[in-house]
1. Using relative contact order in percent (Cα under 8 Å, 6 or more apart) for the comparison, can you identify which of I, II gives the largest number?
2. From which structure (I, II) was helix-only ellipticity at 222 nm (-39500 (n - 2.57) for each DSSP H run of 4 or more, over all residues; to 500) calculated, if the value obtained is -23000?
3. Upon calculation of distance in nm of label points 7 Å out along Cα→Cβ at positions 77 and 437 from the atomic coordinates, which of the structures I, II produces 14.7?
4. Of the structures labelled I, II, one was used to calculate P(r) over Cα pairs in 20 Å bins from 0, in percent, giving 24, 59, 17, 0. Name it.
5. Have a look at I, II and say which one yields 73, 31, 20 for Cα extents along the principal axes in Å, for residues 261-364 alone, as calculated.
6. State the single structure among I, II that was used to calculate semi-axes √(5λ) of the Cα gyration tensor in Å, for residues 205-324 alone, giving 31, 23, 13.
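What follows draws every value from the coordinates through simple rules; no lab data is involved. Every value quoted in this text rests on a predicted model; they were computed, and no experiment measured them. Cβ atoms are built from the backbone, for glycine too; each structure is taken alone.
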Structure I
Amino acid sequence: MRALAVALLLVVGCEVDSVCLDCFSDGEGVDKDGHRDASIAGGRLPDGAVVGGARDADGGLIDTTLPSCFPSDLGERCNAVDDDCDGRIDEDFDLMSNPLHCGGCNRVCTLDNGEAECRDGSCEDVACLGGFADLDDDRGCEYRCPVFPAVDELCNGVDDDCDGTVDEELPSPPTDLCRGTPGTPCAGTGVVCDTREGQTGWFCDYADGVEFDPRVPNGIVEQETACDGVDGDCDGVVDDPWPELGQPCNDGGIGACRDVGEVRCDADDRTATFCDLSVLPDPVPGAGPSAPELCNAVDDNCDGIVDNSDPADPARIVDDLVRITHGGLDFWMYRHEASRPDASAGDQGVSSARACSNAGVLPWTFVSYDAAAAACAAGGFRLCTAPEWLATCEGGLSRTYPYDGSYAADSCNGADHDAVAGGAIDDAVLPTAERALCESVDGVLDLSGNVKEWTEDGRGQTGEGVDIYVVRGGSFESPELGLTCQTELSQATAPSALPGLGFRCCSDTAP
């Protein structure tokens with residue numbers, strides 16, 4: 001057994017010096033009871049301490065008492081022990097304010113993502129670190145701020161003020177962001193903070209029908225993409241990328257067989273249009289390849305030719321003609337005063353393609369001699385001669401009027417006929433066959449009155465070389481004597497075009 005270390009106690013005044021006579025080879029010392037103690041470096045006992053007594057210079061034992069406290073070279077530590085043997089415990093540590101020993105040794109004041117202080121022996125939170133906040137009123141700054149340093153809340157889908165709430169207590173929205181065109185779906189639009197198609201910001205709270213695009217500042221597409229009858233971009237024009245809307249269209253048929261309609265938006269494909277054939281009347285009833293061609297400015301037989309007039313064309317119009325065989329003559333004459341193909345009871349029409357013999361339409365007036373002759377020729381006819389016209393009016397019986405030998409004021413449309421019932425007598429052109437009593441023996445109508453008629457009855461020329469022709473039958477303005485079959489006093493120069501001057505056509509051949 002290793003011998004105990006002894007110390008020679010030398011007393012010089014009040015100073016005590018201890019010497020290690022037998023130190024442990026492993027560097028450890030002994031405590032006050034002679035036990036190994038690693039805390040006593042080099043085997044040296046603290047100053048003034050002896051183990052099991054001491055010896056004098058001659059080796060004799062010195063009777064002394066072992067001290068009860070051994071001061072630590074490390075000084076006072078916070079461990080509830082009097083480390084420096086001064087009779088006080090942990091006197092160097094303020095347990096009331098030291099954050100490392102708050103209210104007790106080694107009770108460290110800590111705070112997740114923040115700072116804490118020791119106050120009156122208790123740990124108290126002081127502040128969160130920059131970029132963190134305490135939102136649950138529990139210890140620790142658990143909330144990481146999305147924005148640091150924090151700023152006033154903005155409409156951006158981010159908690160800018162680090163209070164745990166996004167886009168609250170926002171500033172006033174912009175006032176010039178939205179389009180509010182009156183009379184469009186944008187009228188009265190307000191502004192909201194919202195997230196749309198992955199983007200957050202101030203958006204116009206447009207009504208249904210407005211086409212939205214978050215990439216555009218005011219939220220409206222630059223050009224409408226939906227053909228839907230709605231002004232999707234609120235520019236005051238509905239469906240403006242489709243200017244053909246409302247325009248007429250057809251199914252590609254020919255003539256009267258062609259079904260026409262109007263261009264509309266396609267409800268199934270809102271980017272396209274189609275020809276809606278249901279919005280307009282169906283094609284002409286009875287029209288088709290086997291239908292007779294009529295003189296009406298319509299391609300009734302759907303052959304691509306309107307009012308076929310070529311005598312060699314098997315689809316040629318069958319005109320309403322009457323065969324006349326009086327006075328040794330044999331020819332065909334229009335039953336009615338000539339009219340335009342597109343004439344109606346209230347409108348003379350505008351087509352000059354050819355002359356027609358139709359009942360119930362206004363006759364063709366304001367027509368010169370040459371224009372009348374050309375209109376007859378377009379249908380394979382010519383103007384009637386003076387003998388032809390007179391023979392038809394007299395009916396082979398030498399009648400003064402086509403209906404009888406004596407005058408009947410209301411039989412034909414002359415100056416004595418009131419064209420508008422009530423009040424004074426009104427003179428006006430009437431539709432053909434309006435006066436059914438004004439009919440010749442052969443069934444030709446309106447040879448007396450209504451409109452005068454050009455004939456191939458030339459009466460020389462004017463001093464300027466202009467041809468003059470007899471115009472027969474009288475008009476709505478003619479008195480009794482001017483309405484006879486025989487009168488030839490009414491004449492006109494070839495260029496004349498008057499409201500009471502018309503014509504009818506004749507032919508040498510059968511229709």
Structure II
Amino acid sequence: MLHILDYLVMAAYVLVVVYVCIRVTRRAPDTEELFLAGRSLGPAVIGFSLFASNISSTTLIGLPGAAWESGISVANYEWMAALVLAFTAVFVLPILIGNRVTTLPELLERRFDARLRRYLSATSLFLSLVLDTAGSLYAGALVLMVFMPDLSLGWTCAALAIFAGVYTAAGGLRAVVYTDVLQAAVLLLGSLVLTGIVFGQFDYDWARVVASVPAEKLSLIRPLDDPALPWLGTLIGLPILGFYYWTMNQYVAQRLLGARDLQAAGRGALFAAAMKLLPLFLMVLPGVMAAALFADLERPDTVFPRLIAAYAPPGLAGLMIAALLAAIMSSVDSALNSASTLVIADFVQPRRPALSSVELARFGRYTTLGFMLLAALWAPQIQHFPGLFAYLQQTFSYVTPPLVAIFVLGMLWPGLGAKAAWRALLGGHLLSALWFVATQLGWLNIHFTIVAGMLFAATLVFAVICQALAGQHLVANRSLGSWRAPRETVVGATVLAAVTLLLVWVFR
């Protein structure tokens with residue numbers, strides 16, 4: 001049962017969010033403001049917003065649950081994100097900012113043709129709604145129902161969607177990123193306090209934790225036959241999944257595209273990358289400790305609410321639920337805004353160029369509200385899957401590798417033509433669909449992270465074969481230009497990569 005102090009803390013959080021939204025949404029934004037915050041975002045806002053939108057309720061629920069079940073190897077997704085962001089800051093951001101695109105699919109049209117743009121945009125829309133938005137709504141509703149058993153899953157998902165959808169439609173990306181700064185602070189504070197309390201159950205003695213938990217659960221690098229995350233999957237699969245999420249995913253990249261300049265984008269990316277090293281300590285290790293505290297859980301997804309219910313004193317439970325609400329809002333508002341951006345920029349505007357910026361913005365708001373409804377309807381269906389984290393990662397592993405392969409080839413291979421890229425992408429997704437079916441039927445049993453690496457490699461081979469058969473050569477206007485990252489970005493990325501690899505070596 002929640003204490004009156006918990007309700008006061010939650011009410012204070014909601015009021016602050018509402019106040020920030022009202023301040024930000026006073027203006028009537030056009031498309032540039034609605035989708036990219038007028039390309040005026042600074043590095044701190046970008047970094048906090050990237051972190052908050054990624055540390056969603058699915059992460060807040062999924063990471064401790066996966067750690068409780070399998071150990072800290074799930075944190076490989078987090079430190080790999082730091083390396084990918086460092087790479088993106090140095091090698092990809094100069095191209096994105098230099099071309100001043102509104103969406104990532106737009107970059108593929110400039111490099112190849114409109115087919116690639118529409119295909120990536122449609123795929124991103126699917127992933128944004130079915131995974132990012134619906135997954136966040138489901139995870140948030142799951143926790144709220146632990147503390148308020150009278151709530152129903154469907155109506156709770158709907159209420160959360162409406163809260164995030166309304167201010168996203170009204171204020172656009174600026175409302176999203178400024179509320180994300182608040183939400184990141186609440187997330188970090190709540191997670192830090194809960195971690196301290198859980199660690200206190202072991203008298204703040206790391207040796208006691210080590211003695212209470214099986215050794216394999218405290219190792220990041222796991223054997224090839226590990227069912228949770230084998231080392232080969234970490235090596236060849238996670239970089240590909242991370243590259244899609246942090247570079248190609250409009251849901252995340254929109255903050256970088258809204259930067260005021262290349263230097264701000266690079267600093268923001270590196271700031272977010274540094275914060276991505278924190279979940280190992282604030283979310284994963286508490287889940288591992290919970291394995292020694294709770295041995296009777298039916299579903300790993302209930303670890304986080306059980307920790308709160310068992311150990312959080314009055315007021316802290318309210319703070320943690322506020323952190324959960326922050327995670328939900330930061331994820332749902334980001335996904336809804338990016339989905340609306342993709343529809344307007346990649347489908348509506350090219351077909352109806354005569355529409356004014358204000359008319360497009362109005363259509364974008366209606367699109368946001370429509371996606372809000374679709375996500376709220378799908379979210380309750382996730383309960384029929386075996387686990388939230390598996391639901392998310394396995395879907396990404398089959399869908400994204402062919403997209404990453406074509407994007408990377410487009411950046412690195414000037415001789416790859418549009419027809420060959422299109423055919424290779426379709427071939428890669430056909431193979432991934434067949435592989436997924438074979439896996440579900442029990443004909444193949446390869447870890448999904450390894451599958452991601454193999455699908456990526458297969459798409460590369462398809463592209464080489466298709467290009468050799470087509471014999472195409474690019475025309476001059478398909479060049480994306482040449483830009484370089486600032487020296488400070490290169491230095492910062494190098495230092496961050498070294499710190500990340502040192503952390504991996506310590507917990508290997």
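1. Values: I: 7; II: 33.
Largest value of relative contact order in percent (Cα under 8 Å, 6 or more apart): II.
2. Working: I: -1000; II: -23000.
Among I, II, the structure yielding -23000 for helix-only ellipticity at 222 nm (-39500 (n - 2.57) for each DSSP H run of 4 or more, over all residues; to 500) is II.
3. On the way: I: 14.7; II: 2.8.
Label of the originating structure: I.
4. Values: I: 15, 20, 13, 12, 10, 8, 7, 8, 6, 1; II: 24, 59, 17, 0.
Computed on structure II.
5. On the way: I: 73, 31, 20; II: 62, 32, 26.
So the calculation was done on I.
6. Details: I: 49, 11, 10; II: 31, 23, 13.
Traced to structure II.
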